[in-house]
Every structure is written in structure tokens, then in C-alpha cells.
Structure P
Amino acid sequence: MVVGDFEVDALLDAEGSFATYAEAFPEAGEADWALGRERHPELFDGNRWLLPFRSYLLRGRGRTILVDTGVGPAGEGDFLPERGHLPGHMSVRVDDELVILGDIAVHPAQLARPELVYVSDGDADRSARTREAVLTSYGDRILACGHFPGSGFGRLVDGLWTPLEVGG
């Protein structure tokens, strides 16, 4: 995908059955997952969560940068701290068109319901507030989400993350 002056490639590191949804999102109920099962069946294996682990390779302006899903250099360039998840995790703003969300959202349901807490969020309230703030600031851009289906590239359409078809 080309975004401004950058070519952005999604790289799949690994994928596997991570946990049950009840283990990963203890406060969520089956009603929370009904829409997810309908829109993103590839993330479900019965009650188990099939979790992709993806990085993104950015090339442009004479630089090549590998962005791991969530970890980046604090305070440098367009890296945005993901307050509330785990220390050191970042999102990355790429030009005016794309934000790589890292681990601020590990499942599409968290973009529809930012208050939906993931078990690894170190500070649940702060994590939810960070998701809401990022969606308010960047929800109109292409979002690259390292743990989402397909390439992880998508947009919010009527409040729901919708994958983008990316050639290549």
C-alpha cells in the first residue's frame, strides 16, 4: 500500500490460537462477539481466538523502518504512546493518511466499543480512554492493526472496522 511518500507492507510474523475470548476479554459476553463472528469469522476457531501477529515495513524518504506491532521509540517522530496497555507500546502516524495502531486495539470489536478491555491492558480505564482519544483524532484515516484479519489495513465505516483489500 502506498501512503503519501511511503510504501507500507504488512508482514505476518505468526498466527495461532491464542486463548478463548472469555480469557482474553473477561468482561465481554457472547453478545459482544456475535457481530465479530459475522464480520470476521477468520478470527474464530470455536470459542478460541485466532490471533495474527503482524509487523509493518515502511519505506520512503530515504528510510526503511520496521514497526513491530506496538513497540517503538518513545518521543521520536510520529510515535504516539499507547497509555494504558503495556509500557513502551506505541502507535505510529504515517503521513496524514495512516496510523499503525500497534496494540491499542487487538480485536476489531475494541474499535466499535473502546471500553472493551483486553486482559493484557495494564490499566484498563486508561487503555479505554486512549482508544477513544485515538479514534477521535485518527478514526477518519486508514488504520493498520497488527492483530486484525487480512493485512490489518482498514477503515472505520459506520463505527465498525472494515478491512481494505490490498494488492500485492
Structure Q
Amino acid sequence: MSATLQTDHWNGQVIDRENAPRMHQFMLRNREHLAPWIPVPDDLGELDARIGELETEVREGTALRLMLTDAADPEGPALGYIMFTRMRDEGGRTCMISGGIDCELQGRGLMSEAMGGAFEMLSSLGFERVEARVAPENERSIALVERMGFALVRRDEEGLWFERRTH
């Protein structure tokens, strides 16, 4: 699957073994911030093994994970990520979206910009519906998905489930 995410501030690159060290540094810098939502590997080898699994998912077309860098410095440090998982055809092409940015960058509208770019990319790839699962205590993410036009569709033991159309 060929996909690009480009906005005024962001460049999205597929997370692979080549950029794993930059992604690992992002995760270590943001360990405390990310800990409630995603596991942070202690060493690069652990992340490298996980990236092998991710590459298989990309080849199978079931997932895509992008590292976000500054659009003015695409070879610079990783500053965030956007993940598309559970890609499937189910009453139209559908996927789950999640993401995060460096804790130092929060509150500036940058994640909203990245998500907007993600919706454009998904629409160009033929996706019609996007879902998001948010932990009930993650107030920033709830506010973000609501600002981005997601509607709450259910609550369960896994969290709050939102969805929206890509266009």
C-alpha cells in the first residue's frame, strides 16, 4: 500500500526498520506521556522485532503506521505517529485510527492537522469510514475526535468508540 501524509507542518513516513531508531527515541522521550496508552519498548531490538510484524501487516493491507516528522525536516526526529489498523471491507472500506504527538507539542492544533491529513490520505485510498477507540479518561483525545467530526457510537469495557466518514 502506497500512502503519503503531507501537511503544512507534518511529513508522514511508514514506520520501518530504517527509521526505527528515530521512532524509538520519540517513544523514550515521551515514555511517561505514552505509558497509559501504548507500551514503550526498553530497547531498540524489542521495537525492531515489532516492526517486522508491522511490515507484514502493511504487506497484507491490514495496517499502516506512520511516523510524523516536521515537514521542513523530514529526516529529523520523530515527533509523533498516526496508526491505521483493522483495515477491512465492511460495508465500505473501514479502518481504526490512533495517534499521538510529542508531549512538548500538545495544545497547538498539530494533532488536528495530522488527523486532517490522515483523512485526506484515507479518502484517496478509498476508505469511507474511520473508527477511533478512546479511553474514557483521555480527555484530550475525546475532545480531538469530537472536533474532527467523530460521533460517539458506543461505550464498552474497552472504552469509547467513535466513527466518522472520510469525506
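Just so it is clear, none of the values below were taken in a lab; they were calculated from the coordinates. Not measured: the values here are computed from a predicted model. Cβ atoms are built from the backbone, for glycine too; each structure is taken alone.
Of note:
- Structure from which -10000 was derived, helix-only ellipticity at 222 nm (-39500 (n - 2.57) for each DSSP H run of 4 or more, over all residues; to 500), options P, Q: Q
- Calculated for structures P, Q, distance in nm of label points 7 Å out along Cα→Cβ at positions 82 and 138 is largest in Q.
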